[in-house]
Structure I
Amino acid sequence: MRYFIIAGEASGDLHASHLMRELKKEDTNASFTFFGGELMEKEGGILLKHYREMAFMGLFPVLLNLHKIKRNFKLAEQKLLEFKPDVLILVDYPGFNLRMAEFAKLNGIKVFYYISPKIWAWKTKRVHKVKKFVDEMFTIFPFETDFYAKYNYPVRFVGNPTIDELTHRPNQQETFAEFTTRNHLANKPIIAILAGSRRQEITRILPVLASVSLRFREFQFVIGGAPSQSQQLYTEVLKDFEIPVVFGQTYELLQQSTAALVASGTATLETAFINIPQVVCYRIEAGRLGTLVKDMLVKIPWVSLVNLIAGREIVKELFQQYCTAETVGNELDRILTDHTYRQKMLDGYADVMSVLGGPGCAERGAKLMVDILKGK
């Protein structure tokens, strides 16, 4: 069968590549055309557009790049009709993908969505587009089942791809000495900094998190570099700090860390799986106005996946004007010095992992997709 896949971010490239791998096992005649990245390209097929040319975040970056976004839409629409796929598979990235879902549906093409957009958090009205234009939704969080059920839209929970990634991550037996030697780091305990994957995120939050390092001289702070960004970006942002950046080793970095400062997102779940206490930090544009907008638009009580899945506060979230070098430093200090507080967080992590279940997300998703397409 023929699969047209659209993933507009680095995480989508990763998860879609694993789905493609499993689809090939279920369907030996599978052929792919896609928007994505190098990981998807390794699985075979035709890469039409790299996600680096698609990942625009925030009002102003979107406005400044409207001409590029329109060109991407036209290319996707044209190639979709030329390829004539058995199904269009969309991976998160709702602003672009929901429009493509509508276009595909109007042209008689079946639409699957793998990894639901976070419409349970904001822009909830998008659920009506999902109901109208998406034939099957494959979700990765158990609470999404209840959310969609409120709109009489059944979904298929297939597990969480992050669990797969972490279960099979490399270098799990590596020692602290081996990691620090390999990366030319000091022989001091590590505090990991995961400042997001998008340029706008990194430029907003990293200076704050880097400032925290001045308070904890007995530790070395190490940044997990985003695969979609260059060393040059970190050099520019960190001009007043001497903090090393390691690329392609986020899991290894977390594994060797005492604690982590994490921008909200999938990284909070990764940090929890590896059992590292964390402070969740996040900033958006517009300062205090951003907090007002968040309170008005965001429909959930927390921003971190760890707290959302648990249904209670497991990790401290410091958002917008509450995310300062002082507040982050105070929370980090509590994690490092208060054993009871630290252990309570780790116990909460265990509850989260039990809800998510074991690995096999892409495998389950691919099998369901092929069975549905074959009419089983």
Structure II
Amino acid sequence: MNLHEYQAKDILASFGVRIQRGKVAQTPSEASQLAQVLQQETGTDWFVVKAQIHAGGRGKGGGVKLAKGLDKVEEVADSIIGMDLITPQTPPEGKPVHQVLIAEDVYYPGDEEPDEFYVSVLLNRATGRNMIMYSTEGGVDIETVAEETPHLIFNEEIDPAVGLMPFQARRVAFNLGLSGAAFKDMTRFITSLYNAYVKSDASLFEINPVLKTSDSKILAVDAKVTLDENALFRHKDYEALRDLREENPVEVEAKAVGLNYVALDGNVGCMVNGAGLAMATMDLIKQAGGSPANFLDVGGTADAARVETAFRLILKDPNVKAILVNIFGGIVRCDRVAQGIVDAYKNMGDAIQVPIIVRLQGTNADIAKELIDNSGLEVHSAVLFQEAADKVQEVLR
């Protein structure tokens, strides 16, 4: 589950990480009011107005602007709230901005080239260990740094049995070229950041940039946090942070009815039971010359109502040119799935305008094939994986 910047910073602050302070506003007038409060709390005279969407690169699209004075905040906020912000990480049409973060200006006068670093905490899946990735090149895309100057990226792997050791936090500060008060503050920053990552059950904490001020303070100017949805049962307060406006509406609808759906950018819809079979089915579609339009796991109860709901979700994607149903009848009988497909097809009528390929294997698979073949519907049945691939290739021509 992705969080907005202001939500991520709240979590960081709760674990003792120093942050760029700010307040979130829904309207330009509220932004002006909150800026006054922020000025009283922090003493800042300039304000950074940041669009709050689930995407990076906001500054490149005009979603981060500086208001040089309290009287400029409302005007700047008005130029951002309501815009469709386009960044390298948004859809081509962009994302609507519903709220902005009014943040204090932490770049002191005279700091023409402040020290900015990149720090992230994530799981290294190759080793099964948490990893701190960091670089002296903060404030720019880490992908660009990795491509052009890979020697400037450092990694610190943490043994999960012992956690982050003090010498590792000190090594991070040393590799970032810090000394004195900044060195000590960075070690505290890294320790608190890692503690936040572990205790919040996150899958990613990314701070870009981490700022060293002219008086040697270390703080998070930006923050991107992704939480592990499987651990949200331990964090009911975090679950309430979900912003459904930022998520794919079809995925939200699927989750509400208990279906596992992930939208992709292909042309063949997938309806499968079991994550492993779903991955294999997507590979099959790719080998057949198509491209999967979604990941959809209907689970072990593929009755008519569930199948119909799955069809309707898949068909909401205008790019879908065919649907492949690939079900293994272990817990669920194939003939029940086949009857569910037939009933759903009839209920939907003209709503289905694309060819459907159905492969059912397992319990009562022969009866299921007979039901599909004798239904009189435009449904292509298959027995083997290769046969299903051939039919996908055939209908896409």
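What follows is calculated from the coordinates using simple rules that are stated; it is not laboratory data. Note that the structure is predicted; figures quoted are calculated from it, not measured. Cβ atoms are built from the backbone, for glycine too; each structure is taken alone.
Once volume of the Cα convex hull per residue in Å³ is calculated for all of I, II, which comes out largest? Before the final figure, lay out the partial values.
Details: I: 140; II: 167.
Checked I, II; max of volume of the Cα convex hull per residue in Å³ sits with II.
Figure out for me which of the structures I, II the number 0.05 belongs to, where FRET efficiency 1/(1 + (r/R0)^6) of positions 25 and 241 (r between Cβ atoms, R0 = 30 Å, to 0.05) was derived from the coordinates. Mind dumping the intermediate values first?
Values: I: 0.05; II: 0.95.
Derived from I, not from the others.
On relative contact order in percent (Cα under 8 Å, 6 or more apart), which of the structures labelled I, II is highest?
Working: I: 16; II: 12.
Going through I, II one by one, relative contact order in percent (Cα under 8 Å, 6 or more apart) is largest in I.
Which one of I, II has FRET efficiency 1/(1 + (r/R0)^6) of positions 113 and 177 (r between Cβ atoms, R0 = 35 Å, to 0.05), as calculated from the coordinates, equal to 0.20?
Values: I: 0.20; II: 1.00.
Answer for the origin of the read-out: I.
Out of I, II, which structure matches -14500 when helix-only ellipticity at 222 nm (-39500 (n - 2.57) for each DSSP H run of 4 or more, over all residues; to 500) is calculated? Display every interim value, and only then the final one.
On the way: I: -14500; II: -11000.
Structure of origin is I.
Here distance in nm of label points 7 Å out along Cα→Cβ at positions 73 and 345 was calculated and came to 6.2; which of the structures I, II was it taken from? Display every interim value, and only then the final one.
Details: I: 4.3; II: 6.2.
Of the structures listed, the value fits II.
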